[in-house]
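Take a look at these structures.
Computed from the coordinates by the stated procedures, all read-outs in this text should not be read as laboratory data. Bear in mind the structure is a predicted one, so any value in this text is a computation, not a measurement. Cβ atoms are built from the backbone, for glycine too; each structure is taken alone.
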Structure I
Amino acid sequence: MVVKPDVQVKEQPPTQKELEVADPGQKNLKGDKNADVSIDEPVGNSDVKVTEDDPNKLFTSVENPPEFPGGIEKFYAYLGKSIRYPAIARENGTQGKVILQFVCERDGSLTDIKVVRGIGDGCDEEAVRVLRASPKWKAGIQNGRPVRVQYNVPVSFTLAE
């Protein structure tokens, strides 16, 4: 559809009266009761071959995102149980969030773990260590198939008062 000035328009849009009697296109058609029914044949053009996308394509947004076994609450429980606060960070009073980025593979394993934003004093390395030791996740799903998904997760480091 292209917007043009009125002088360039060749055919005029239908009038209200013409639209009242126009056929909108929906019709009930009777089928042939004597026709053979075949449900195991391919539908449409059988010459068309389905081609898969690049299996290594990296998604950032998918229909069903990757998930830690048991959900996000279990993930944070896992982090709380597994993280050992670095001694230097405890001595210096270092607190904050370490933002990690990783790829959840089609089999649920985590690869390419990187620190996007760190707080230092050993917290960054500890967060990466715990994520590397994480059990396999439930893979992200796109179009009914598991795919590689890039994912970000915050890991909080807080000292008890």
Structure II
Amino acid sequence: MKPSKSIESIILTIRGQRVILDTDLAELYGVTTKRLNEQVKRNVDRFPEDFAFRLSGEEKLEVVTNCDHLAKLKFSPQNPTAFTEHGAIMAATILNSAEAVAMSVFVVRAFVKMREQLAASAEIMKRLARIDHSLLKHDQALSVIWQQIQPLLAPPPASPKRRIGFHP
């Protein structure tokens, strides 16, 4: 793993789930993508659909388009496999290397950190919604007050002037 690339930057959201693609996970665990995928095929019963899934052609194209570090996938004939948090841990157990086990701890922590950030963002959005709601109430109240004050601010109607002099 390059030091300039953080684990959080390789976690993507696909199909509503946060995942790491097989190329990034293999790099994290210090193995080739081919070796990782071989082990997953040998242990397919350990990777149900909620642990790992193969991307569709459209999803692969979208990922390649949006993620610069995955440009090498553009010419790959295989669609990449996406591993959820549980799938990434399971991959570490089937690879059985010390580096994979050590890195799995960092991967889990990255997923947990992202979950906490999303929860914090959701709480902030709730607070903003409450503030917005109260501002709308105040806005409506101020509008009513403005409508009631408006007639009071208008100048009084001009009274007819009395004409000076004799009026027959």
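List of remarks:
- Between structures I, II, the calculation of FRET efficiency 1/(1 + (r/R0)^6) of positions 24 and 96 (r between Cβ atoms, R0 = 41 Å, to 0.05) yields its largest number for II.
- Answer label among I, II for the case where FRET efficiency 1/(1 + (r/R0)^6) of positions 16 and 120 (r between Cβ atoms, R0 = 41 Å, to 0.05), calculated from the coordinates, equals 1.00: II
- Among candidates I, II, the computation of relative contact order in percent (Cα under 8 Å, 6 or more apart) that gave 23 used structure II.
- Comparing distance in nm of label points 7 Å out along Cα→Cβ at positions 40 and 56 across structures I, II, the highest figure comes from I.
- Of structures I, II, the largest value of volume of the Cα convex hull per residue in Å³ belongs to I.
- Structure responsible for 80, with percent of Cα pairs over 17 Å apart, for residues 8-79 alone calculated and labels I, II on offer: I
- When distance in nm of label points 7 Å out along Cα→Cβ at positions 128 and 144 is worked out for each of I, II, structure I gives the greatest result.
- When helix-only ellipticity at 222 nm (-39500 (n - 2.57) for each DSSP H run of 4 or more, over all residues; to 500) is computed for each of I, II, the one that comes out at -19500 is II.
- Comparison of I, II - label where mean count of other Cβ atoms within 10 Å over residues 32-39 is highest: II
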